[in-house]
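The data blocks that follow each hold one structure.
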Structure I
Amino acid sequence: MTTVSAIATVPGQPDSLHRTTIEVPEPDQNQVGIRVIRVGVCGTDREIMQGDIGHAPEGMADLVIGHEVIGRVDAVGEAVTSLKPGDLVTVSVRRPDGCPACQAGEPDMCLWLTYTERGITRAHGFMAERIVEDESYVIRIPDELEEIGVLTEPLSVVEKTIRQAELIQQRLKYWNLKTALVMGAGPIGILGTLILRSKGVTVYTIARTPAPNPASAIVEAAGAAYISTREESVADLAKRLGGIDLIIESTGSSSVVFDSMQLLGNNGVLVLLSITAHHKALTVPADDINTSLVVGNKVVVGCVNANTVDFVNAVDRLRMFEDLWPGLTGRMITHRLSTEDDLTAIEHKPEGVIKMVVEFSSASGSASGSASGDDGS
């Protein structure tokens, strides 16, 4: 066991973020030890820190947060074949339960919902100096992507979104994805915009804040249109744009979910990524929405988490982004903190932030640990 520093919260207790230490075992024969370089902070983390969601590991009060990670392997078990000390890696989030979907290799499509998720549900996350994980959940990242590799996890979510939409549209003999809306210009929305632009799709990214701002600059640099709902209403937008083939909803607002249903074109797909946990009630034109969905053969589908294939595709996509728009993806990381900085900066989203990361100083450069379980420290 190695004692390492970590940042944790007490699920269900707002403003309980604190520094702590945890015991991390040496990797067993199928496991990998990883020195953490940086961890991303997202809306899910802040919901956990606000006490809205999250569960600590069984028998513990604390939950180490963080599920977006990049680090370097510092030790591997004897049976590990695909990784070696010094490799740059990320780690997937969800661990399966015994349901048929999980046992078939699709924990992201879990039926029983008794999975565990690192940093979210019943398993410590990655905001610690060192972590240990099974080889099967560790994904190699090329060294040239070290600065942006922490974006692999959120990008994997959008990779699954596009993959699922394309699978669903196999219901049609003809579907030509020409025009897409991305609702929201946070990290998921921006990454969705970049994926769709990399595929040659005409993209309109919709957000509240008027341009210019850091998000609009990235969106427009990739060739998409940025539209503020403070300057053009959703109703006017629908009239102007006409049929929309695909909508990705990532705002976290349930009202936008129903607005999006009214924007979708015939035979189109609306993919919902927002989890709205505040029990908000709305009045909506239910008959109009239902009739439009039925008559127009439209699909509304929820999408959460990602499969290993989506992580692998996300790594390839980051390479593609760098080829298409050198340095653009890195501009998403607007705020960098160290583990010694004021923790309130992690809990409360600063003005102008797109992606915040917490930097760990102990993992810079290549690791030198042996392949027999030495932690390299």
Structure II
Amino acid sequence: MHFAFCSDIEEFNKDQLRDKQWSYRFPGSGWITCLYRMAAESGINVASGDVALANIASKKWNAKDVYVIQDMTSTDAAKLLDLGAMPFLITCFEAPLYAPFFYDSVVQIADRFKFNLGFGFLNGQGGAIGEKTRLQFRFPSFYFDDMQEVRSWKDRKKLVLVAANKYRAKNLFIPGRLSLINVLRQVKSASWQFISPAYRKSLAASLHDRRFEAIEYFASKKELDLYGAGWGDLDELPMVWGNRLRDAVKDQYLGRCENKLETISGYRFSICFENMVLPGYMTEKMVDCFVAGTVPLYLGAPDIETLVPVESFVDMRNFNSYNQVDNYMNSANEHDAIRMIRAGRDYLRTEAGMLHSYEGFARNVIRLAKTC
């Protein structure tokens, strides 16, 4: 048996995900790094799609012994399947807001594979997927040795947000700076809305404006430290948002952070707004808080209480204003906060919680392969 992990992301070719440090550049990919090591312990070879094709061409591997793991869509996977490889597992860790065309055809794509793991295959998305594919999915986002020491509550700063600015607008907008690249982005977004039903539906569920509102409120009060790509050039935002945020984030934006977990562990609370509202869509944002030992202010999956313990996070739906949220944070005592942090960490030790670890996710993939 051989695993071929196939992705159209060029940086995943040439077996580069064998390197743990390389995987840190691509959140969510570390399970492949673990798969290389853990599968070998079970006598299973692992290769990226391009290397698998080369191994077949050189007669080193027999195509019929290859189990294809396809990340959304992949040219290498299609070639391997044409050669007779087994369509074993398809994955999707992206929201439809960023992979709309995959979601538009998810049923047809997934039908060929024996198993699927990801957001695109959950009930109610893209139509019915066969019973055989309804597996428990948890977004993998950390190595066991990433777990941070819980810092003293009194020594922490108040609030942090680490997130890239990947704004998507529901309508065409005038950016703060008219440039060719901004115009092209607008044309691309408009064409996606015209072509893709999944994209149109996703825009209506976007939480980007809610994230901006939170940034504006807390940054204006000098109570938020903001990290991540894309916040240094607000001219690419709609003019109204660029103008509203520019003064607020001027002194609060601290650039990119080298180590997200280490950074947020120094704060009491972390803003964890998903990119959109979608059932079952809980990404690394919440789990990173559990691993770092900070309290998440969460907004996103409407069924979040079925995914993690309700006592492990602050549900933003319970507040009518950011002033109420601010008062809650100011009145939070250390005992209650540490109890929430422990609840999140206890969850990570459960069967479902272990799937959020790269090691646990890889172990589950190997288990599935052995059932074939």
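Quick note: the coordinates plus some simple rules give every number you see, no bench work behind them. Since the model is a prediction, treat every value here as computed from it, not as a measurement. Cβ atoms are built from the backbone, for glycine too; each structure is taken alone.
Structural remarks
- Each of I, II could give FRET efficiency 1/(1 + (r/R0)^6) of positions 27 and 83 (r between Cβ atoms, R0 = 25 Å, to 0.05), but the derived value 1.00 comes from I.
- helix-only ellipticity at 222 nm (-39500 (n - 2.57) for each DSSP H run of 4 or more, over all residues; to 500) from the coordinates reads -7500; which among I, II: I
- Test item: distance in nm of label points 7 Å out along Cα→Cβ at positions 3 and 139 calculated as 3.5, pick one of I, II: I
- Of the structures I, II, the one that 3.6 was derived from, the read-out being distance in nm of label points 7 Å out along Cα→Cβ at positions 75 and 195: I
- Structure (I, II) behind the derived value 12.4 of mean count of other Cβ atoms within 10 Å over residues 147-154: II
- Among I, II, structure where relative contact order in percent (Cα under 8 Å, 6 or more apart) as derived comes to 20: I
- Distance in nm of label points 7 Å out along Cα→Cβ at positions 155 and 347 - structure with the largest value, from I, II: I
- Origin of the derived value 1.06 (Rg/Rh (Cα atoms, Kirkwood Rh), for residues 51-234 alone; candidates I, II): II
- Given 4.7 for distance in nm of label points 7 Å out along Cα→Cβ at positions 243 and 339, calculated: source structure among I, II: II
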